[in-house]
Structure P
Amino acid sequence: MKRVVVGLSGGVDSSVAAYLLKEQGYDVIGLFMKNWHDDSVTISNECPWLEDSNDALLVAEKLGIPFQTIDLSEQYQEKIVDYMFKEYENGRTPNPDVLCNREIKFDVFMKIALSLGADYVATGHYCRKDTIMVDGKEVHQLLAGKDDNKDQSYFLCQLSQEQLAKALFPIGELTKPEVREIATKMELVTAEKKDSQGLCFIGKVRLPEFLQQKLQPKEGIIVEIKETNEIYHNPKPRFENLESELAYEAQNKDYTNSNGIVKGKHQGAHYFTNGQRRGLNVGGTKEGLFVIQTDVENNIIYVGEGPNHPGLFKNTLFIKAEEVHWIREDLQLAPGEKMEVMARIRYRQPLQKATLHQFESGMYVHFENPQSAITEGQFVAWYHDDELQGSGVIS
C-alpha cells in the first residue's frame, strides 16, 4: 500500500480527495496546516482556523484515517507574508496563492509528509496530472481540471517536476457538484460548507489593514490622465530589432503629474494595484476611475476614467530570465526561439492567444489582443491545449 498524506483544510474538496484515495486502497493520513495566528485583521470569522481544523478532524474520524495538526505559521510568515509586504512596498502585487503552493504545500508540507513515510502528497485542487515518456525519461504534465468553472491549475503554475512527481490531485476529473454529491452521500460534515475565499490560509483579510501592520500610511495625490492625452497618440518609433520593439511595448508609460489633473488624495501608493477601482474615494466622473499605474517612489496614483481607458491596456509583458519557470523543462526555449501558446495573466481569465519570445535578458509574452491591467508581481501562465507548461513573474 502506498502512503499518501492529504492536506485536509476543513473544506469539502480536500475531504472528498481523502475519501477517494482511501477507496482506491491508499494508506491515507490527514494533516491540517495551521499557518496563521493573527485574527485581528481577518474579516468576521470567515476563515477561523479552529473551526476548519475541527471540521478536518471530524472528516478524518468519519473516514477512519489518522489525523494531526501541524503548525507552519513561522514558515508561512517568512515565505509568504514577509514576501508580500516586500513586494507591495516595491509597488508590485504578489499572488500569495501561487507562492503558497510552491513554498508551503509542495515544499515545507511535502517534506514533513515524506518524513512520515509518505509516497505522495494529495490536495483538493481542481487539476490533473499525467505522466508521459520523453526521450526515455518520465515527464509529469500539469493539466487543467475537468470542471472549467473551477480549474485551479493556474495556482500550481510554479511547481517543479520534483514536486509534481510526488503530487496527487484526486478530484481533478470531477466537477464541484459531483464533489458535493459524494460528500453528501458519505455524510461528511463539510458537504455543504462554503468555499473559503481570500488569502491562502488567512481567509478574508482587510488588505489595507493587513498591509498597514508593516507599511506606514503616506499621503499622496491621485492624478487623472485623460484618454485624449497625447501620451496615447505618440507615433511609434522605428526599431532596430524585434527585442527593442517588444521592450517598447512592454514598458510602462511615462506619466507625470504635469500631464494630468489632481483629483484627490490617497494614503499610500503601495496599497493600490493596476485595474483597481475600489478605495479611491474620488467622485465627479461619469464612469468609475481605475488605477492605470502606481508610482511608489513619488507616491502618486495615476487613474483613468472607465474600463476601456487606453492606460489600462498593453499587449506585451516581460519576465526576467531568472523568473521564467518551465514545468515542462523539455520544452524550454533557447534565446532567439519563439512559441505560440494560450496564456492568462490572472486566475479565471479566459485563455488568450499569445507568442513567447525568448531572449538572453528574459522572455516577452506578446498577446494577440491587448490585455487589461497587466500587473507587476503577478504570474503569467501559458498552456498548450489543457496542459500548463510554464509561467513567470510579470516584471
Structure Q
Amino acid sequence: MLPTDLLSHRQNGEEIIPKRLKIDNKHLELANEIITSFQEAVGKTQGALERLLLELEGDTPDYRVKRGLAYILKSSFCTFEVVSPLEPQMLRERVFALAAKSVPSKELTQVTLSKIADELSQELEREVLPEQVSSGLYADLTENKILTAFDAPTATELLHRYNLSQVQGVFYKASQLVLNAHRNVPGEYKLLFRYLKLFQLMAYIEGDADHGFTITIDGPTSLFSPSTRYGLAIAKLIPALLHVTKWSLSATLQVRDFYTETWKTGRFTLNSDCGLVSHYPPGKPYDSMLEASFADKWDSLKTEWVLEREVDLIPIPGSVMIPDFRLVHPDGRSFLLEIIGYWRPEYLQKKFAQVRRAQCHNLILAISERLNLDKAGVKINDVPARIVWFKDKLLPKSVLAVME
C-alpha cells in the first residue's frame, strides 16, 4: 500500500474520489520504463537506484505517480540485503580498533583494510578482498543495501496494484464501513470472514448465507484514539473482498480540509463492478499470530484430540458466528473454539450476545485476561460456553483441561 503523501484523491461534495490510472498505452509505457530501471539496478545499491529514479522523475508534473509506482515496486517486489563479509557493526569495531594504533594516512588505511581482509579470509575460509571490507563498513545504511533480487511484475500488474493502493488509502481515515455481500457462494463468505479475523477487524455481522450478509466494521477514527495501524487493517481487507462475487460497501470518512485545516465528513462507495484487481491468492489466508501459535503448540501435544482449522459457519438468528477451530475426538466428541483477544467494549457486548443467541453447548471461549469484561457490561456467568482464560498466549493444555 502507499503512504499518505503518495495518495491522490479529489472531493466532489462529500464524495471522495481516489486517483486511478487508465490501463492504456501511455501508462503502460511509463510502468515499463520504471520496471526497466529496477531491472538495471539489480546488484547495485539502493542509493544508486534512488538516483536512477530521481533522474527518471525529472521535473515532470506526474512525479507523484512515478514515485507511487516505484514505491510499490520497492516494497512488494524487491529484496534489499546487507552485503558485508562480517556484520557491519562488528566489522567497524575491528577496523577502527586496528586503525587507532597508527597515524591516519591514505597508505596506512589501505594496509589496515588489507590486514582485516586477510584475517577474515582465514576465519571465514573464503577469500575476502580489501574492497569488500571497505564497502561492508557501512553496508547496513539504507542507501548502501544491495538490490539482490527483483521479481518484476508486468506493467499491467503494476498499474492494477497502484489503482488498488489508491483506493485502499481512502480507508486510512474511515470512521465506519458498511459492507453488503449479496447471495454469494458459501466458500466466498467463509474466506471473507476469515480475513476479517486475520486482520482483527471489529465487525458485526447480520444476515444469513441464503439472503446475504451486512457487515458493519468500526474504523480507526471511531476508536477512543485514532489508530493508523487499524486503518491499515481495514485497507488490507479490500483485496480479499475482491474475491467475493457480488458486494457493495459505503464508508464514512474523516477528511482534513487542505485549506482550513478542519476535519470534514467524507463518503466513499465501492462495489463488485469496480474493476479493481486483487493480488491476494483466492485460497485460505494465514491464521493470526495467536491462532498460529496455538495450532503449532497443539501439533506437539500428545493427545487424541484433532485440531481442525476449517470450521463451518454457526447460523444464529439474523447473523452468523465463525469459530476459529474445531476439536474432534475419535469417539465422536467435538468442540468449537473461539479465541477472543483485545476488543473495545461495544464489540464485546455484541460478541457475547451472539454467543448467547447461538446456544451452542459445545463451544469453548478462550478469553484474554486483558479484557475488562465488567466495564463492557458482560456477565460471564450466564454465557452458555466453557471458558478458558489466557494472558499473552493460549496454551493447548488449558483447552484440553476444560474438554476432559
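Please treat every number below as a calculation from the coordinates, not as lab data. Everything numeric in this text was worked out from a predicted model, so none of it was measured. Cβ atoms are built from the backbone, for glycine too; each structure is taken alone.
Calculated for structures P, Q, relative contact order in percent (Cα under 8 Å, 6 or more apart) is largest in P.
Given a computed value of 16.9 for Kirkwood radius over Cα pairs in Å, for residues 57-192 alone, which structure among P, Q does it belong to? Here the read-out was taken from P. If you line up P, Q by distance in nm of label points 7 Å out along Cα→Cβ at positions 9 and 233, the top spot, with the largest value, goes to P. Determine which structure produced the value 1.06 for Cα Rg over 2.2 N^0.38 Å, calculated from the coordinates; the candidates are P, Q. Among P, Q, the structure yielding 1.06 for Cα Rg over 2.2 N^0.38 Å is P. Upon calculation of helix-only ellipticity at 222 nm (-39500 (n - 2.57) for each DSSP H run of 4 or more, over all residues; to 500) from the atomic coordinates, which of the structures P, Q produces -12500? It was calculated from structure Q.
When FRET efficiency 1/(1 + (r/R0)^6) of positions 305 and 377 (r between Cβ atoms, R0 = 35 Å, to 0.05) is calculated for each of structures P, Q, structure P comes out greatest.
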